[in-house]
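Alright, structures below, take your time with them.
Read the figures in this text as sums done on the coordinates, not as results from a lab. Computed from a predicted structure; not experimentally measured. Cβ atoms are built from the backbone, for glycine too; each structure is taken alone.
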Structure I
Amino acid sequence: MKKYSLEQFQDIIKIERQQAMAPYELVYKGFISLGYNQQEPAYFFENASAVVEELREFCWNNFTPEEERFSSNMLKKLIDDSSLDGLSPREAVENFIDSYPQHIYQLCLSNTQSRRSRAGKEFEAIIELLLMGAGIPMDTQGNIGKKIFIEKSLGKLVDIVSPGVVEYVIDKNYTSLISAKTTLRERWQEVPEEMNRTGAREMFLATLDDSITTEVLNTLYEANIRIVTTKNNKETHYATERRVIAFETLLSICSTNQQHWIIDTYNDEEKIIIINNIDKQIAKHKSHEFVCDYYKKRKEQFQK
């Protein structure tokens, strides 16, 4: 078997991780497996927090054995059969460890970094599917591209805009900007800065963080940023904090804004842009029937 240098091994880890462990695919699998694709929109308005929690649990339970298999397969690539001749099992293991300490370390480090990154991507996908289930129209940065979001002054930290980018350009007061971060850490400071650049009325920061300080909440509130979390997290850690809302409330706010946008609001050019954005999102989700159906229904509204 070929002996990989540390740099070659790092490249292999990166390539094979991308192929084997796509966050969106796992969230979508959970959405279908848990039967959410069969639910009516009203279900999501009433059970949004439970949907978020159950999808998170599904992803974790399915990701852990997947990561174990991935790590095992990566380490097997380092085994050199010719170096094991005449060695006892213990000697073979010791020889392997002594030969690849940096390779093993880099795999462990990559796993840790990947967990943090994929947790955020999974959380974004969960919120996206939650809005779809509730029938809330939206554009996502991941689907139509960061470039469009930046060009329209939405900023790089806005993950979802509802009803969409075009509506945001027409009238910011009737759109909802959503940024998703599983935990805030020090990066929460970037959100008010982005908020100032958008000029929007408010932004929603979805998170599962259970230790946001009063000082941070005050700063976010002054910047017109509202924390969104699950009912359980709010009741347990922010029970008296009115500035923290549950996902159920977020869906209601998005739905209220949506009612402002009747079809006569748009001119022909705006309809074409919306249809083009929808087509981009359909193209990206060809293998996700529920997602495609969601966007096709929205597209039909602008083709009448």
Structure II
Amino acid sequence: MTMIPDRLHHVGNCIRPPSEFNAILLQATLGCSHSKCTFCGAYKDKKFTIKDRKYLEGDLAFASKYCRHQDRVFVMDGDAFVMPMKHWVWLLGEIQEKLPWVKRTTCYANLKSIKMKSDEDLAKLHEMGIKAVFLGLESGHADVRKSIQKGGTPEELIHHCQRLRKSGIKLVTIVLMGLGEVELSLNHARETGKALTAIDPEAVSVLSLIPLPKTPLGQAFDKGEFKVPDDIGMIAELRELVKYTDLSRGAFRSVHASNYLSIDARFPQDKEAVLKTLDDALAGNVALKPEWMRGL
């Protein structure tokens, strides 16, 4: 008989997308299986591990008693999608049985974790309840991806994201302005926009780079070896991204605290209006967020 704990079993910092603010947070893995991105400071206090099922059994028992008004589950940590199918089938089956009111299960994913799943696996995961994944695309520029040690080529990224979308699983992509430094700024934005157009995700979430201490990129920034575009440079980069991003029907947002200008739009209908707003910002007619207000 599973004992009901007095709280969910979470280890270390828990990170989830803003849209999952009211989701039941089930921590099925610790850390990130990739953990090589030069800009990322998340999960450095954890070694990647798939947690023992006994902890999830306790969490599910807790949620079945205390989380009846929450109809979403977000499975953590950094790329829980990497779990083998046997773990996912067990966990999704338990969610269906113990939390029958849950309508949607989501998680973070990366290129590697999608590549590990066959088309049949992806379809099975969607059928069992995974309705969306959040993927840190970051850049569609080959040299930028290599420099930040993201792993995989733009061609691989596009192919496997398209496979994911064909399964019925919705895709929210996260891109990071500033990774191309000043020199590759517009090229980074342009190639990222082209990748997004080819993938055609349900949503694009834009963040702007803030170099973090104790990360390789942050250390290079402190030494003057990595040049981040200034506020106007970031807006110019964002405009180039918008110009080259065509979505058949998707959200395009730059509402994260790291951005100098917030955009909450739907493409394609709002694209021209967004470009005009960005042109006005570049002309000095739209106020940008001051540096001291930016954050993670």
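Name the one structure among I, II that helix-only ellipticity at 222 nm (-39500 (n - 2.57) for each DSSP H run of 4 or more, over all residues; to 500) of -11000 was derived from.
II
Quick check on the output: 0.10 is FRET efficiency 1/(1 + (r/R0)^6) of positions 235 and 267 (r between Cβ atoms, R0 = 30 Å, to 0.05), derived from one of I, II. Which one produced it?
Source structure for this number: I.
If Cα extents along the principal axes in Å, for residues 51-122 alone is computed to be 55, 19, 16, which of I, II is the source?
Label of the source structure: I.
Using distance in nm of label points 7 Å out along Cα→Cβ at positions 67 and 203 for the comparison, can you identify which of I, II gives the largest number?
I
Among the shown structures I, II, from which was the value 131 of volume of the Cα convex hull per residue in Å³ calculated?
Label of the source structure: II.
Which of I, II yields 18 for relative contact order in percent (Cα under 8 Å, 6 or more apart), as computed?
I
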